[in-house]
Structures are given as C-alpha cells and as structure tokens.
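So, here come the structures, one by one.
Computed from the coordinates by the stated procedures, all read-outs in this text should not be read as laboratory data. Values in this document were obtained by computation on a predicted structure and should not be read as measured data. Cβ atoms are built from the backbone, for glycine too; each structure is taken alone.
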Structure 1
Amino acid sequence: MQKRLFFSVVLLFFHFSMVLAQPEAAIWYFGNGAGLDFRQNPPTPLHDGKMTTTEGGTSICDAKGDLLFYTDGIRVWNKKHEIMNGGVDLFGNPSATQSGVVVPIPSQKDKYYVFTVDAEAGAHGVCYSIIDMKEGEGLGAVVEKNISIFAPTTEKITAVSHANGKDIWILAHAWNSDAFHVYLLTEKGLEKKPLINRIGAMHEGDPGNTIGCMKASPDGKKLAVAIKTIGSIELFDFSTLTGKVSNPIRFEFGENALMYGVEFSSDNTKLYVTAGSAQELYQINLGAGATDKIIASKTLIARNGAWSGCLQLAPNGKIYASVYGAPYLGVIHYPNRAGKACEYVEKGISLGGKKAQLNLPTFVQTYFDDRENLTAIKTNSGGFTKLGEAFYKNVLFEFGKYDIRAEYYKNLDDLVDYLKISTQIKIDIIGHTDSDGTPQNNLVLSQNRAQSVANYLINKGIDPKRLKTEGVGLSKPIAPNNTIEGKAQNRRIEFTLKK
C-alpha cells in the first residue's frame, strides 16, 4: 500500500492531537501492577493497573487508543480497573508464557474474543471467551466463557491478520506433538475445524518444553517459536492466505540457555530472542541469505542483570524487553538495524516504581505492521507524522543564510531517530525563502537550505538515496512578507515523507 504523508515544520510551536492508525496496543499492563501508555512519546509509566502476573497477560484499546480492558487469563479488568461483569474464572493461567490474546471479531467493533492458554499442558488447553463492550453500561461483560478449543497445548499463542485484511488467524501448538493448530476468526465467529500443520520439533518430554513464546512477524509471513528446556528457537514461513506453516529453520542455544522470548523487527528483517537463564539477548538477521547464513547471523547483543523474559514490539517501532524483578524494561531502540547498532539499553525505561516479571502483553501482531501503521499524530498545520516520532518545532534560517542554527539540532536529531527506525520511509526536503532578493538568488538559496538539512541527516547516518532535495525560493510563502515575523516564518524547511 502506497501512502504519502506530509508535515510542515513551520511554526514556533505545534499543537498535537492523536490520530492512531492502529491504536489497539496503545496501553500495556504487565508484571506487578506495571503499565505503559504509548499515546505519549516517550511512553508514560502507569500506576493504576490491578494485575499482578508472573507471565501471561494482555490488554486492548479502542479506536482512539483508550483502554477497554486487560486480563491475566483468569480475571478481566475494565477501563475503571474493576473486575468486569463475568470476568472471573477464565481458563487461562498467569503462569503460562502467553496466557491470552485479545482478538476483535471482524466487522463487529464491540465484540472481542479472549483466547486463553493453560500452563504446562494443563487440562484446559486453549479456550475462548467472548466480551461484549455494549454490556455493563459500556464497561463490557463476558457473555460467553471458557469454550474449549483443544487440549493439551503448549503455553504459546499468537494472532495475525489474514491476507484479505479482514479475518484473523489464531495459532497455537499442541503438546506431545509437532502440530500447529491454525484457526480462522471471521465475522461469523471462530471456524471450528483448524488447519493442522505437522512440522518442526516435537514439543514433548519435560513440561518446561511447553514454555516459551510464539510470535508472527508484523507482515505475517514469518513465525518464531521458543522451546525453553531444549534451548531451541524455530523459525518458519507462514502463509496469511492459506494458513500453511512451512520451511523450518532451527537455532540451537543449549539446554542451559532456557529460551523464552521472541520478537520481530517492524520491517520483518530481524528476529530477536532471549535466553532466559543465560540472561542473554540475541539478534538473527533474516535477510542474511541462504539458511546457513541466517543461522550463522546469530549475534549476541547483550547480557541482562537478571532473567530475560518476553520481548514485544511497540507502536513506536521499538522492542521492549522484560527483565525479571526489575523496575524497568530493556529497550531495543532501532530493531531494524543489524547487530549492536540496534542500540539495546537494559535500563531503557523506568516503570515508575512498579516491577516487571517475565511477561509483556500479547497482541495481534499485525498491529505493528509498518505498511498499515503509518499515520499517528496530526499537527495543526494539517500534516501527519508517524506514530511514535518526536514532536518537531521549527527549522528556520537567518536572512540570506543556509547554515543550520544549533537550536534546531535536536529537532533534526529526532528526525534522524525516526528515519533509522522507519527504514522504508523516504523523505523530500524542500527549502523556502522570504521575498527579499531576486527570484533567481532565492531559488539557489532555498536549494542550499534543503541541501544543508540533507547533509546533516547524511552525516548522522541516513542513506542519501532516501533523501531528495528541492528549492522553491519565494514561491510558497506561509505568512505575509510585509512583516519581520512573517519573513522569518517563510525562511523554512518543509518535509514530505514517502513510502
């Protein structure tokens, strides 16, 4: 999908209103009462969550990014942080790696499936309950509960959109089996007969082999599975059209590593995995080439100070990492970049006094697909920026000059950060002048201004092939040229973001 996004960096200050393209994952609850609100940049710690969970948990927001409810797989809390009507005794387990995932029913904006998973191949296996947000005076109610799907299962579950852009695939893995069970959720509900894909390792033996995350890539084309006790990660291709799992690749880390978390970068080119007991974070380059080269690309990124748990891609394009018992989360700032250039910081974001455990929320992974999640923040100039990018002030120039003033470095550094995360985005840089001087001289001056900004971005590591410069002179003023203030606003840069 081709989209063109525009914003003008023209005023001394901007006013912003949130226009989230995929807002369902805007608010997270996890760990010991911890939470993060991604409607701000950087995300803001939340202290109002009532959930305490060692492992699984999930949440969901509405089309505005406002909280609807969250669950540990057994209880469901509404947006007032009260137990929802009927929201007790679900058949999930807070000690399951991924105790649940919330999936909206296609074409029914007020109804949600909550898929739950039991711990260590427990008797309940995978079940679903249905929440209707029209009930309970708009706070929601569980209207169907604990409908069995299959058992026994591992503690893994993920969800990703169908190729038709409407329906949603739900994937789980059977215990004592090599079978992925793939279900399709449509506007008519969950199709009862799954697609059975027998491929990859047997999940059997030590109950610890039920443990470990499963994730689909944001574009749905890859699937990763952690198998804790045997110390393995498996990577597969997945067809969002047919539901077929294929082409397994296995990565061995050793039995003592206790593999746990998996997550893909937003551009689908990198896979990150955690070795829990080894306290390690690895990156795998999926674009390395043939299978042997992909396996050989495994790179140790960092060692944490405690047990390494779940990884989760966020709306801002960064990946967050749980560190057991820590009052912070680790942050991979640039997941699309190879090796340690991804810039992992263990103490990446404070939880404001709350503590992480092993879990982070499980979401429909397509929420983080860059192809669909491009517009997020609307400025008063009528333009758009991407969800999670920095708020820009202005980039203005002194009369007759094209050198960048130091006061604007921070604004351009924010733009650099955005471009390093959003690697598929290109940018046009357009220079402007006021009306003083000849049209020909102003045309040259405006081009020099645009090139000056481009050079700044290039020196900060942005590929010149992603940048296009243009000078338009005095032809497009945004303020009257008969005042000093108006002329100052016209000596500006505008950017056009393109896919």
Structure 2
Amino acid sequence: MAEHIIIAGGGSAGWMAAALFARLRPAPDTRITLVESQAIGTIGVGEATVPILRDFNRLLGLHEPDFVAATQGSFKLGIEFVGWGEAGNRHFHGFGDFGAPIEGLAPHHHWLRLRAAGRIADPIDAWSMPALAAAQDRFAPPEALRGEAAEYRYAYHFDAGLYAQLLRSTAEARGVTRIEGRILAAERDPATGDLAALQLDGERRIEGDLFIDCTGFASRLLGEALGTPFVDWSRWLPADRALAQGCTRAGRFTPFTRATAHAVGWQWRIPLQHRTGNGLVYSSAYLSDDEAAAQLAANLDGEPLGDPRPLRFTTGRRDRFWAHNVVAIGLAAGFMEPLESTSLQLVQTGLVRLAELLPSQGAADPAVVAEYNRATIGEYDRIRDFLIAHYCISRRPEPFWRDMAAVALPDTLAHKLALWDAIARVPLYDRESHAEVSWVAVLLGQGRIPRGHEPTADRPPLDALDRLFAQRQAELEAALPRLPAHDHFVAKTCRATAP
C-alpha cells in the first residue's frame, strides 16, 4: 500500500508529514513525494504549541537550540487567560500540576477544603510553578531545578512558515521529492474507489498508493474527491472568522501565550524573537470585519507589520479521517480555533498514529482504518469539549457570552461539568488530550467553584494540610530565583539571526 506516499499540500502539516515518513518509512524502498504550489500559500497561524511537539522534534533529530533559533522561536510555560469568566479576571493554564497528590488525592480537593474553611486565600495558581515563573517572565527547562519545583513541562512559540522550511530541509535530506505544481483533479480507481493519481498543471500526472491530504480548508482529496462529509460544530463554537497580524516586539518578552477575552471573542498574543504574533477570533454574527480590524489594531503592543490577514472557517471535523487510501491531516481534517494551541498537536498525533498503523505491504485491514478513525474522532471530540468549556462557563454580560452560556452542551461535557460542580472530580474519557489538572486550571481560574470536594479530602487534619500547602509554596518561591529571565535564556542559548 505504501510503495509511494504522496503528500498533497505543504505548510506545517505537509512538511511534518514528509519529515516524519522520511524518518519512519513503512518500508526501506517507500518513495515519498510532496506536491505544493507556492502560488496557493498557507495559513500559518499555528505559532503556539503544546509540550508534545518536543517529542516530535526529538524523533526527527532536531536539536532544540537550533530549532528555536531557526524559527525565531521562544518558550511557552502555558497560557495566560485575561477577561475570561468575567471582565478583569486573570488566570493561568500552565504545563504542570499544583503539587503531588495528598493521600492519593489531587491537591485541588484539599485546596477547596482549606478555602471553604477560610484558611487559604491565594488562587490555586500560587501552587503552580509554570504560573509563578510566567508571572516573572522567567524560564529554563525543569532540569535546572529539583524536587516538586521541577515538575513542569514546556512548549514553544515559533514562526510556522520557518518551521515548514526547516522540516522541508530535513525531509529532502532524507530523500523526499518535492514537486511544484497546482493540483487540478484527483483520479479514482473505478473498481475500488481508491485514489489512483493526481492531475497537476502542465499536463502532469502522478500516481501513488497512499495519499495524505494536507490541502488545508479545501480538503481537496478527502473532502472534495471522496466526498467525506464535514461535521459542523458551529452551534457550540460559533466563532467563524479571525484576523492575524504581526507587530514589532514591545513590552514583556513573555514565556507564555496570552488569550484575552473581548465582547465577542478573544485575542491571542504570541511572542517571537523578532516580532509578536497577534490575532482576533470572533463571530461575524456579532461583529463586523471592519469593527474587528479596528479592535485588533487598538490592542497591539507594537507597531503593526503589514495588513491583517483575514481567515474564514467553520469549526468541526470530517466524518472520517481515513477513507479508502486517503488520510487527511491538519486543516484538511478539521479546524479547532487556536484557543489551546492544539492545531499542530492534531497534526502530530494524526501522523504518528498513521505511522504506527500503516502496513509495510498490502492494503490496510478495514479494522485498522476503523481504529484510526475511532481514535482520531475521540481526540477531536474531547478537544472540542475543552474549548466549549472555556466559553460556556463564562459570566460575562455581553450578548455573545450570554448566548454561549445558554448553549445546549454535548452530553460528554454536560456530565463532566455536573460531576465537577458536585464533587470537583473531572471524569476523563478515552483520547483526552487534556489531563484533569488542565480542566482544574480553567474551571477554577474562571471561578467555577464546585459545591463540594471528594469525601476522602476530609480525612487529613486541616493543620496538616496548612503545613503541606505552605511548604510547597515556600519551595516554589525559593526555586524561582534559580530560573533566568526568559529573554536572557533565549539570548544565551538560541538567539536567532536577524530576519
């Protein structure tokens, strides 16, 4: 089946696919060809990531300092949320926990008990090493610390276009062939329904065995050629437009992404070495494009670089991700707004899952294809619920937010929030991308305080809990000075050359 893998489309998704399969060929003689057209361009807004991208880069053999420098990147300890839940609110979703379990139970239950007893006033972020370091713009890998202070992870911010260029160099060095050209049509085998070849401009034709669709929102192969339906989630996530714009670097060089809620959506801020990435996500039913452009321009912290780039989208996913001999990756598979930086995560997990299941010879068993689709659907659906939760628990008074708070939730999310409200437990389903601690950070951060906690949290004496929480807080605060400033760490270890 995989004698010739054809990747349709470039950008981050296409070149991630090319680089991975060049590293993990199904068979030693498998050929890999990527077809892209420079005239089409790419979206390129996925500049913030989650920690698992470190695993992907290591698998490809990318040296972290070289990668960060080549992509004008910086480091990310998590996401700061401003104005979510209610205006003036500020909380942090960090890549770390709030301490070790206490008598086998997550510490947020004990924090809730202490809070209810009037013994604790600090927000739970005070026990998060990523949140404390981010507040002081400090960063170093956790290896720089010891004990509980070292229990955190990190990710990156980078220029997605430069990342694609780096991956292209890596892939071509390992034998991937790139073809410049526009895809005009896809030919199907009349007997099997499989894709047989792509027709390119210039009267060219290229045959393949496996086709990876990285053609963006158009989904030229899975969606257009095979007619795979799109599952629309706009009733839960109605934002359908974004404006993306860079600006000169100004203000703090933060080791975190910032997501600031506005009256009809939210704005991202992503710090790179030579510029800052910004964007406004909004619903056209509540805000005009001109109003959105004015709002974005008013909230830049540097001089604008060029005009804002408009994006139009519908949140959702394909009904299936692998059909016949076509697998869709990235925007061709579905779209999630970049609220939790999951775009490249879904590219990575989809590709790694495919590499694990793809046979070296012959067609994939239907059960294998079904398992790929089951797992990928689960991952998309769980991320969908996490994104909806950011909106639906809001108490902001504007019409957009009132409507979001009133939306009928998916059953999986409704159950999760009901159990949280009852005893502060977060039930996790198969293929959850976000662990309990992430839900805790968002729910408590937005002021969703449950009515109670798990009963076993009542066992430890309150005085003992006081001492444990004070001890962890003191340990974290003592460790902070050992982390350098983010800008100093970047300048010392991975400074990029001038663009």
Structure 3
Amino acid sequence: MEELMIGELQGQMASGESTSRALTQAYLDRIEALDRNGPRVNAVIEVNPEALVIADALDAERRAGKVRGPLHGIPILIKDNIDTGDRMQTTSGSLALEGTPARRDAFIARRLRAAGAVILGKANLSEWANWRGKRSVSGWSSRGGLTHNPYALDRSACGSSSGSAAAVAASFCAAALGTETDGSIICPAQTNGIVGLKPTLGLLSRSGIVPIAHSQDTVGPMARTVTDAALVLGALTGIDPRDPATRRSRGHAHRDYTRFLDPGDLKGSRIGVARNMAGTDPRVLAVFDGCVDVLRRQGAVVIDPADVPNFDAFGPTELEVLYHEFKADLNAYLAGRGRTIRVHTLEEVVRYNDEHKGRMMPYFGQERMTLAQEKGPLTSRKYRQALDRNRRLTRREGIDAVVRKDRLDALVVPSGGPAWLIDLANGDPHSWDMESTSPAAVAGYPHLTVPAGHVFGLPVGLSFFGRAWSEPTLLRLGFAFEQATHVRRPPSFPPSVDVAAAAARGDA
C-alpha cells in the first residue's frame, strides 16, 4: 500500500485486481502493524468498525455499474474533531467529550460518503485543535496520546492535524482531512513531507466540526500528491445552509480541481518571493532558494523580493479574536451535541479539566480556555475592532496589496522548519522559525504546501498562497513544481535522526 495514489487505487479496482474491501483491509492491517504496533506512530485515534461493511456496499455498487466518482471505494481518514453520526466518537482528542457519538454527520463527512469514500477512522490531533494550554505539546491529546513523526519517531508531527498528516505520510490511508485555524494543516503537512491545502474561508463547510474561531476555521485535504489533494477538495465543495460562509463560494467552487493541473504551467506565471516571511534558518533558506531557482528554470517570472506588508502586525488582535470566538463558537457547538455529552459549555469543559487534572492535564494546562471564558460577547467593541483590524492588515493592506502591486499569481515562502524534538516537560519551542501561516489564515485566504526538500532527513515544504478563491492557481503552480522536483520520499520510521547519514546524502 505504500505511496499508492488515488488514481492507482482506482485502476486496481476498475481492472478487478483489487476491491474496496481489499484496500480497506490492507490499510487496516498497515495501521495495526505500524501505528498500533511496530514503530507505534499513533496517528489513528480510532478505526471505523463499519469500514469493511461500507467497502462491501461500494464494491456491490461498482459491480452493478455505478461508480460515484474518483473517490469511490477509497479509504480516507478524518480528524477527530469532525462529527460522524455513526459508532465512532468525535472528541477533539479530549476525554471530556468521550462517551456518546455525534448525532449526525458533519456536512463534510456527508460529502465524503456521497462521493463514495470509505471513512476509515478518525485521526489523532493536538487536543482541542491545540487551543487549550500555552505550553502545549503538538500531537498530544488526553484521549489519543502522542502522535510521532514517521521520519523520526522522537520528533514532533506538529499540530493540530498531526494524526492526519502522519497517517498520510505513513500510508495508513489514501488521503486525510485536517482542519486549520492558523497553521494546523500547513505545519503538520510540511513537517511530515506531504501536501496540505488550507482553502479560502467559506469554500468548505465547517458545520459539525468542533470549532476554534469561525473567522479563520476551515477544513482541508492532506495527501501525498497535489493531484490527490485536488481530487479530495473537489468532492468536498458545496453550499451548506448550516454554514452561511459557504454562500460566498457560489461561482468560485469547482467539482474537479484536477482539470487545472498541468506540469508546464509555471511558464509565464508571476510568482512573488515573500522574503520578509522566510525566516532566518540558513538550512531552510538553502532549500527555499533552490526551489526559487526551480521556479525560474521552469519559466516563471520571479519577483524577489515581494514582501508582504504587515505580515507580523496583528498578533495580539488575532489572539483577541480567537479568544472571543472560541467561547461563542464552542458553546454553540456543544449545545448542538445535545444533553447526552458530559460537558455543555466552555465553562463546564474548564471545570471538567480541573476536576480530572491527572488524566486531562499531565503535561500542560488550559490557559487559553480560561482566558477565552473571561471574554465577553461577539457584540463587544474590542472584539469587533480587533476583527476589522485583522482583516484590513492581512487583506487590503497585506496580501492583496503586494499581489496587486507586482501583478502576482501567487506568493511563495518556506512553509517552516524541520520537525523539533518532542519535549513533554517544556512543550513546543516558542522560537520555532515559522512565519508562513498567519497572513493567509487571518485573511481567510488559501495556502498550499508542497514537499520541497529535507534538512538532515526531515521534510520541509514550499508554500504557495494568494488572494481569495485562488485554489485553482495555487494547485496549478504547486503541481508544476511537484512534477519538476519529485522530492518526496516515504518515511522509514527511524527512532531518531541519523545526522551523519543525512549529511552524507547531502540533506544537511
């Protein structure tokens, strides 16, 4: 099963060489061998007990001549903050939500089922999508434990979509869904050497997904190739009455994003280099400069630098918005889950965590939750001013300004640095050199990361981002870059980085 693309899996089923049941069983076996045992990546929090039954039904449809589309019979994992109205849990990684499954599918889960995908299970994540404590450990949840990076098991898989990314990298599924508020798709995707797309806010529905903040939250595809990410993205689009933001996608959404992919489409494209967002790590910059050279050699018109104004001018107000919206949005989500769950408000979540500290908070606390609980309503002047400021600085006076000035199709920047050592005592390093995610996240604009190279054997990515609804352009450029480089390689699950061997390969 290692590294097989969705098209290859479809070819096996179309020819009769395989079936959805056989593919599903093969992924389940691989999860048992490498995720639950062996290297114990711990990316999958729960497998779907009905996965094989679903696969059998889809095989019967195929035999009857009905194939729903490119995802028919394809096993896909989804993050454990996406509701499924079945026998699986939806907990956002927290034991506080464990016990009673959601009453119905999230809109996104329904779209996957309608496309014929097999929801293989739920992926682990940073608990509450990494919005609990200030000294958090990415990839850890009280329900799921700690997810490890398959490229070095003592390294972080980043977060919050850590399980989704690690599972895709390790070929535990054909593709996966993650969610992002700021960095939670891009960081784990690039850190685990895969493709991740954070779409424009409103392109994909968020109803039925445990929230952080409605002004930034989105779900997105994570896959080993740009083509597979495009296939999954097309299956998920649609107007959802439960998420008013999706109404803005009318006229911008597509059912088939693969039609935009052409390996020669870098030629003549105008790509800006966001040097002021590129960080300072000389190893990452060496990989990045090599990527920029590839873009030039493939015929792109490179504007270097094309700095993004105000890229770091909104940090405090971003937090102000997230705290306010988290309280309001989580309370609304919990109310929708009904009285059968044990917590019904953010206040009750905070209390439950305090009452069960040994299980819930063995490594870090819940400062972000307590700060959010102290915030007022979304009608408060402080919140409205912060939201308006964020949008102005990241849109009109940020990404839009540089794109308009230099007539750009997209901007590029290093997605981040190599995975850091897991440190349960101190949490994630606050000095990690990553500046790529916030402008697009706060603006609600699309952001794509594609494997770009390695630092001592650890993957790093190249980010493409641009104005709202530019997913076709970003996928087109990312695909052309991917086809020109082919730098991705599968993980080998080493316990740690062999620095000498990596340096001998030229990965340093």
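Numbers for the structure displayed
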read-out: Value 7.9, calculated as distance in nm of label points 7 Å out along Cα→Cβ at positions 95 and 439, assigned to which of 1, 2, 3; value: 1
read-out: Top of 1, 2, 3 by volume of the Cα convex hull per residue in Å³, for residues 87-166 alone, largest first; value: 2
